[in-house]
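Undergrad: Read through the structures below before going on.
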Structure 1
């Protein structure tokens, strides 16, 4: 006999690293603003508009901070480049326009905005570097159309219903400077609606708010960089280990505080950065009062293999707990279904995609033992997939929510709702450190470029510790297993605190983000590798300067050039 009713939980992870330049206080890259225009408010709004729908909205405080800054008027380089009339731009600025203003999903934007396809054909250079003779092909009107068309391409469902946006899309090109000015005013007004929509969705009870540690660090590697070896014995790790479990606690505690400050609710659960967990990281979550965390099903399989046991009939469709009472329950995402939503269903119609998804869920339900309270965790990026979906994914999301809400044998639940229902939490004998990517940490450590980044990070963090100690800015934190670790004091150097030491701690936390290490190496190529490299080293440089010491000269050298890796 199958399980009577199967719960489904979906978590949308909203994340961008901190692009704020410590020297200027302004963002170096535009992705927070552009994703806010495209999907941030829409994902929450669509959930709220479907009766019976539930979802978990997971936010990273580094994103919340930058959204607040954008609303307050902080302008990224793309906005600065997009505002002036092209006739007032010099050659370098024109080159930057032609280089960067095609950064959108061509397959979805070109059919709706054929003028952009004409300009792409005129550019005739797929590489990011564009020869001057190609730039000179662009007339002033071409560049004005590119400024407007680029921002129209980033408009999500809510914005595409706005009267002005509809008119500009219908016009198709030959846009004016005044129309662009009016559009930018509409876009900025939309930015102010994002956090309001998130707060409203959380207040409605349809969205559970969860968060990720403050600046999206790989928590197990902050606790002890040797955690890398649990999945890759004999792997290439830095000679000098990074061991600051207190920093891990700081990222968790301040993330809870910041999310509550901005969105009005204190999260009960967390999606650790990249679903990364370890036994020490779980003790850190326990010390901060976190009730649940989530990772990938392959981490469960690897953990069970340590003790020679299988996950059992409930597999990853139930929460597990390692370490006894008080340690967070762990949910393990269904890898196949989560990745299908994130990467595959965009190529099908909404009806076809949801039919397949419902079919898989019905098969899961009939395969589970009767009487259990099971849940399928669907966890994925909440912003990037919709660029590739027709209509930015609105039709899929509505069909997805409605079909499960109306299904006699399926129901929506959040993770906290599932825990509150009192279902069994299976005991887990051991946890093997890992992430949602290959159940290891090779995306952030192991390559020579990544190792060089960790070398710089460790050296600066080691140098920073005596300054925190001398200022009385460290506190003792007792982990759930009784260990006492030294941690930066959020009351003295946390977000919102003033003074150079607090600003140095903010820069240190920025440098501990996973995002910089994601782009080092050869596994995640990007046109913006040098911008990411410069941001990482800039954060390290600012820690030193705010401590009043001269930065290590090694920080001035690009990691991408050091050793000839690129």
Structure 2
């Protein structure tokens, strides 16, 4: 029968192990997320009533964790309405069926709690330009009323939708203040913008007059002015956020094509020229931390269709700062069928991760991420935010015990919070199965060694039977996912214990030899893994030695006692294992 034998070891540099890996690259750091869409209740909520909706939301976030994601982009403001307690915006109608009606609970607060409890990030998804739709009920009787009633002069009607005209300074500032309400009141990890643009191509009918009225920079070209308006919102909101929570990440879903790629002739919709969205400028001027270009096409399709790999390559070549998270479109059948290839392309092109639109299209049984997301991944840190948070110390008191014969429970203490900066801490747990001891921290660079990224300070693991030992360490991650030094290691060796040595009952045997001088052996058996203490007392009941005080596996054990430092006499040795307590006498004769 196989048994795992544990011991502690502190390892700084030993021998590099020989590791066996599959053919797929598994990055240790990668952003993996999904757009959880609440507009028209596309992804959520699909149920009625606070309790059921909350349960459904928690299940969705848990499911995202289970399939290998490490962040959720939760749409909290779809059409100038709120999935959170707001004094500025009415409640979204999809919670109660009535626009502006208080649902009696706070979805954003619950989403943050659930995501953080799972060691994930929660990005608050905020629509900027698109503020109304004929598909979304609204009313002037809510408290507060919808913006299309309070400030109709800010709104331009395009088809069945209402757009906030970002050429009006008051409209831009109104959205900045809406964002700050979330930033100040909720422990989110990032603000994620969408529709941070004009509608498309021609702008709005009254732009000529607004161009003359609101043009403090005396910009000559109206399209440059439109781009300036969008960028002014971006700069203003980033500066305001930095003033409140400088560690907070800011990013946007941007149009998949930035500008025309000259060597390709496909027709496309371009962010820079068609919606006046200059995402590259935002990251270059450090008023955005990441972009998620919506590259909603397939790989290697015909020459007259946009191609995922070419557009992603253009983003990576031409965007010199910030992070790029590729937006992928599993709602399209041909894209869904090649998600593995798209993930491989994202990694090969050097992008920092990917986001899927939308949640319903990756949760069906035909989307199996375990091949590409076989191991968890840490969200890439942003080095330009490192100075905002003090370095974090390693977790302390890394310990273990058995839950049963094959399952080990690991636990540790939290490090002190950083001297300055945010105090949210996550943990990365590593498990290395190797014939030779690993080199820490070098061998922690492999994604295949990550066992978990989590918020809890304990983990349960059932390592497969192996002839090589398992090395466990844990590190702490600060809000920016910068990593501490590793803890001391726990090593579990696999040994073979004959079946006849597996105890059926508790037993404490007479020491041998007895009498003894100066050493003797004490043998005992326990029927299952548990914590065992064995102490030696003199005849006056005074404790003179602790022989065992640790978690032990089931079976037979022998402890050696050296009494050379003690006077001759009769001593008592006493074992306690669970509720089993027994004592025996032994004679030390010099």
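Undergrad: With Rg and Dmax of the Cα atoms in Å coming out at 30.5, 107, pick the structure among 1, 2 it was computed from. Each step should come with its number before you reach the end.
TA: Numbers: 1: 23.9, 72; 2: 30.5, 107.
So the calculation was done on 2.
Undergrad: Tell me which structure, out of 1, 2, gives -14000 once helix-only ellipticity at 222 nm (-39500 (n - 2.57) for each DSSP H run of 4 or more, over all residues; to 500) is calculated.
TA: Values: 1: -14000; 2: -5500.
Only structure 1 yields this read-out.
Undergrad: Assuming 1.5 is distance in nm of label points 7 Å out along Cα→Cβ at positions 348 and 364 as calculated from a single structure, say which of 1, 2 it is.
TA: Values: 1: 1.5; 2: 2.6.
Answer by label: 1.
Undergrad: Using the calculated result 15 for relative contact order in percent (Cα under 8 Å, 6 or more apart), pick out the matching structure from 1, 2. Could you put the intermediate results ahead of the total?
TA: Details: 1: 21; 2: 15.
So the calculation was done on 2.
Undergrad: Name the one structure among 1, 2 that semi-axes √(5λ) of the Cα gyration tensor in Å, for residues 140-355 alone of 42, 21, 20 was derived from.
TA: On the way: 1: 42, 21, 20; 2: 30, 21, 17.
Checking each candidate, the match is 1.
Undergrad: Out of 1, 2, choose the structure whose coordinates give FRET efficiency 1/(1 + (r/R0)^6) of positions 116 and 460 (r between Cβ atoms, R0 = 25 Å, to 0.05) equal to 0.80 when calculated. Could you put the intermediate results ahead of the total?
TA: On the way: 1: 0.05; 2: 0.80.
Of the structures listed, the value fits 2.
Undergrad: For the read-out Cα Rg over 2.2 N^0.38 Å, for residues 76-147 alone, a value of 1.14 was computed from one structure; give its label from 1, 2.
TA: Values: 1: 1.02; 2: 1.14.
Going label by label, the one that fits is 2.
Any read-out appearing in this document is the output of simple, stated calculations on the displayed coordinates, not a laboratory observation. What you are looking at is a predicted structure, and each value in this text was computed from that prediction instead of being measured. Cβ atoms are built from the backbone, for glycine too; each structure is taken alone.
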